[in-house]
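Each structure below appears as structure tokens.
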Structure P
Amino acid sequence: MKKKVLVVLAGCGVRDGSEIQESVVTLLALDRAGVEAVCAAPNITSSQCVDHFRGTVTQESRNVLTESARIARGEIVPLGQIKPAEIDAVVLPGGLGVATNLSNFHTAKEEATVEPTLKNLLLTVQAAGKPLGFLCLAPVIAAILFGAQGLRYTIGDDEELAAKLARYGAQHVNCAPTDAVTDAKLKIVTTPAFMLAERLSELETGVDKLVSELLKLA
């Protein structure tokens with residue numbers, strides 16, 4: 001049977017949801033690896049909406065699941081309906097929605113929290129010995145949830161962000177955009193993606209590495 005990998009989306013767009021190119025390249029890498037990809041997103045209101053042409057916040061109300069469906073071409077499942085026992089791994093592309101919709105990391109003054117449905121899913125999947133993958137900004141969620149277990153991860157070479165995540169106990173490793181960092185003990189793989197990548201081909205190489213490592217652990 002094909003392995004089934006869950007791709008969790010946070011909306012549609014780098015500034016207020018999931019980074020579209022990272023999401024599509026992830027789906028492509030999973031398809032090339034011969035696994036079944038299932039897209040899901042929480043059925044919640046987006047914390048903010050951004051005009052990606054002007055770079056300004058707009059006064060709109062959008063649903064994270066509905067917006068994520070744009071990337072998934074309509075084939076998406078509400079995150080709350082996902083059964084952890086039926087999936088073999090989970091991947092989260094980056095984008096600011098990771099820190100605004102899937103967590104409150106962008107605005108949290110104290111300890112950040114993860115969206116409850118996603119938190120429960122990731123903790124359950126990881127506790128079952130199944131691997132997790134995080135791209136670009138998404139490792140902030142890994143740090144929040146698994147930092148206390150000594151997580152080794154990467155967000156590229158952003159020392160300021162790494163220092164903020166150190167409060168959770170996570171250990172940052174500098175990494176090129178064409179590579180990935182694997183925490184074999186926790187079965188968590190991370191790659192910098194567009195935290196550092198300057199070309200789509202660099203992004204693709206790093207995502208391919210993450211997917212390859214992830215499937216070795218699945």
Structure Q
Amino acid sequence: MRANMSAREVFAVLLSDTHLYAVTDDALEPDRLRAAVESALGVGVRLFQFRDKVHADRERLQIGRWLVELVHQGGGLLIVNDRVDLAVAVDADGVHLGQDDLPVDLGREIAGDQRVVGVSASFLEEVPEAARVGADYIGFGAVFPTGTKVDAEFAGLDLLAQACRVSPLPVVGIGGITADRAAMVMEQGAAGVAVVSALFRAADVAAAGRELLAAVAGAQDPSC
């Protein structure tokens with residue numbers, strides 16, 4: 001699939017196929033992270049975001065490089081959270097930018113036309129701006145309260161539904177999403193769900209991945 005397609009095109013296909021976006025947990029040591037990603041790949045998870053707020057840049061670089069190789073070997077894509085410089089340095093498939101990170105248009109300029117550029121949003125007014133400046137998708141939330149990012153703006157299901165209705169881009173719900181809640185998120189019109197704890201803090205990552213994939217597959221067809 002990747003041979004004649006850009007990462008942006010592959011991302012769109014994989015999001016449409018799986019509706020699941022796995023965001024890594026920086027509480028895991030590298031060996032445990034590798035094992036968790038391998039388990040997730042083994043059950044069909046294909047989209048990953050490398051989120052690391054704790055390691056020094058040299059360690060992030062090392063982890064990012066083997067993560068890219070591992071995810072590519074499993075037929076997936078790896079997006080880097082926050083850091084477009086790190087995304088380019090590890091030859092990742094894209095970058096996800098928050099509202100306090102580099103502006104999306106500058107991120108796009110640095111990342112290039114082939115890489116994915118995603119953006120976080122918590123308010124409706126941020127949605128049309130994301131499309132205007134060249135983002136490929138929107139991570140909208142927090143849909144539910146989350147312990148992974150305690151300072152996350154709370155959006156809720158109703159605001160997510162409104163964002164999906166007005167967005168010309170795929171919207172991925174994020175924040176406190178579990179297998180039990182995934183269908184509710186999809187039913188608001190989301191193109192997928194992004195998870196951290198529900199996958200990477202599960203006692204059995206493979207079983208959690210299967211449950212999440214089944215939950216989104218069984219939900220109402222997304223509309224955005």
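What the table shows:
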item	result
Distance in nm of label points 7 Å out along Cα→Cβ at positions 88 and 192 from the coordinates reads 3.0; which among P, Q	P
When mean count of other Cβ atoms within 10 Å over residues 24-31 is computed for each of P, Q, the largest belongs to	P
Answer label among P, Q for the case where mean count of other Cβ atoms within 10 Å over residues 64-71, calculated from the coordinates, equals 21.4	P
Structures P, Q, by FRET efficiency 1/(1 + (r/R0)^6) of positions 56 and 144 (r between Cβ atoms, R0 = 30 Å, to 0.05): label with the highest value	P
Parent structure of the calculated result -13000, given that helix-only ellipticity at 222 nm (-39500 (n - 2.57) for each DSSP H run of 4 or more, over all residues; to 500) is the read-out and P, Q the choices	Q
semi-axes √(5λ) of the Cα gyration tensor in Å, for residues 72-199 alone derived as 21, 16, 16 - corresponding label from P, Q	P
Given 26.9 for mean count of other Cβ atoms within 10 Å over residues 16-23, calculated: source structure among P, Q	P
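Bear in mind that the values in this text are calculations on the coordinates, not laboratory data. In this text the structure is predicted, and so the values were computed from the model without any measurement. Cβ atoms are built from the backbone, for glycine too; each structure is taken alone.
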